[in-house]
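Here, each number is a calculation from the coordinates, and none is a lab measurement. Small disclaimer: the values here were computed from a predicted structure and weren't measured. Cβ atoms are built from the backbone, for glycine too; each structure is taken alone.
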Structure I
Amino acid sequence: MHKDPLVDSSIIQGITAFRGSVFPGQRQMYRRLVRDGQQPKALIIACADSRVAPEHITQAGPGELFVCRNAGNIVPPFAEMNGGVSSAIEYAVVALGVRDIVVCGHSDCGAMKGLMQPGALKDMPNVAAWLRHSHAADRIVCEAYPDDIDPADRLRALALENVVVQLAHLRTHPSVAAALARGRLSLHGWFFEIETGTLHAYDGNRFVALTDDGALPVAEISVPRRAAPDMAASIAAE
């Protein structure tokens, strides 16, 4: 039997521990998840950074979160590409009926560093192309923030503005737009500060640190609406 010497031994040890110590005590839960299917509470679109694990941050168990991770927690606008992120969004909203979607950025983000220093991406053309979906955030920081802002503060501002930009992109997806109009979806913007463990949430205007006794701010709570109220009235009368 071929054994790959490149696989870190800690990964193998972790798999062994899961199979031997963890799974036996959770066997019934996993069987129930297969029998009843998944019913996640929310879709979280997070960065692929290994230091930012949504399930760990929220202490969620199997079946509780539908997670999509990529470099820079990016949501491409609907018309620009049909890929894994778009498919995950559509499936989560239409098939799974999630009521919340979270875009989660974080401190010390390598993707945002690449956006600030495009020369560092000369050997990573795919990453550079992917980050074009964050160019609006970069322009905001360049034109709406002080020129002499400290580099660390600029990086943080860029990561925060990027979350807001991706929330705007999220609204271009037909499944999301329809769910918002039906009042069946809320959008959230999060920022996880790795060094302190603090979670900041976007309230539609700014990011606010979450406290133990505080409610979690929401970027957009959907309310049922139609732009043609007279048509809505005629439909109701039928």
Structure II
Amino acid sequence: MRIVQQALYLEVADRLRAMIDDHTLLPGAWIDEVALAAALGTSRTPMREALKVLAAEGLVRLEPRRGCFVNALTEQDLDEIFPLMALLEGRCAYEAARNVTQTDLDALEGLHAELARHAAAGDIDAYYETNYQIHEAIQRLAGNRWLSGVVSDLRKVLRLSRHKSLKLPGRIQESCAEHMSVFSALKAHDPEGAEALMKTHVLRQRGALSALDRADPEPPAVAPGQLRLAGQD
């Protein structure tokens, strides 16, 4: 019975994570546990356990006497996370360049071809998902479980900002070119080059977000007590 219950709350956590990821639950939104439990066809117990999982990941915050809220990354959060992520993902690229095989490169070749097609079409959603797959593939190729654990945790948090940086005019093409440069370094088995190029790629994401925020400041976070879903004014 305990195994079933554990599987249930983890499934609920997956569903909530997806809702946050696709902005069905918007940054700053108050989470109505009763309404969401009913919508997902579960009881409040697995819902509460699922929210604890997401709180540990940094996706939501639990506030005494106020409830649970989707986290919203501040400019300071982004300024602190992106340099750290650049260091970590740079290290992933470094170790991947030392470990990569021809079979690995063949698989990455297909992903990069797909990435280029999405960039040419200006398909941000499809580009983002393929981009995500490439970053995860490089992370796996690094073969460092300690590094992988930290990167995965931070990547979940950064998904709160989703693929907003790609909305900057010309950014999707720049991002694709940066990925192609990293891939060239991997093919050359050049650890230092792959590391430096990946760091630049990650930091340029932060630069794109900053440029967008200057041009079009974000609306204020959802007020406490509101459950705001995508599409609601």
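Given a value of 0.20 for FRET efficiency 1/(1 + (r/R0)^6) of positions 43 and 75 (r between Cβ atoms, R0 = 30 Å, to 0.05), calculated from one of I, II, which structure does it belong to? Comparing all candidates, it corresponds to II. Computed over structures I, II, mean count of other Cβ atoms within 10 Å over residues 123-130 reaches its largest value in II.
Going by distance in nm of label points 7 Å out along Cα→Cβ at positions 11 and 115, which of structures I, II comes out largest?
Numbers: I: 2.9; II: 3.5.
That would be structure II.
Suppose you compute relative contact order in percent (Cα under 8 Å, 6 or more apart) for every structure in I, II: which one lands on 31? Label of the originating structure: II. Here Rg and Dmax of the Cα atoms in Å, for residues 51-98 alone was derived from just one of the structures I, II, and that gives 12.1, 34; the source is I.
A value of -0.47, -0.69, -1.32 was derived for log10 I(q)/I(0) by the Debye sum over Cα atoms at q = 0.09, 0.11, 0.17 Å⁻¹; which structure in I, II was it taken from? Answer for the origin of the read-out: I. Suppose helix-only ellipticity at 222 nm (-39500 (n - 2.57) for each DSSP H run of 4 or more, over all residues; to 500) works out to -11500; of I, II, which structure was it derived from? Traced to structure I.
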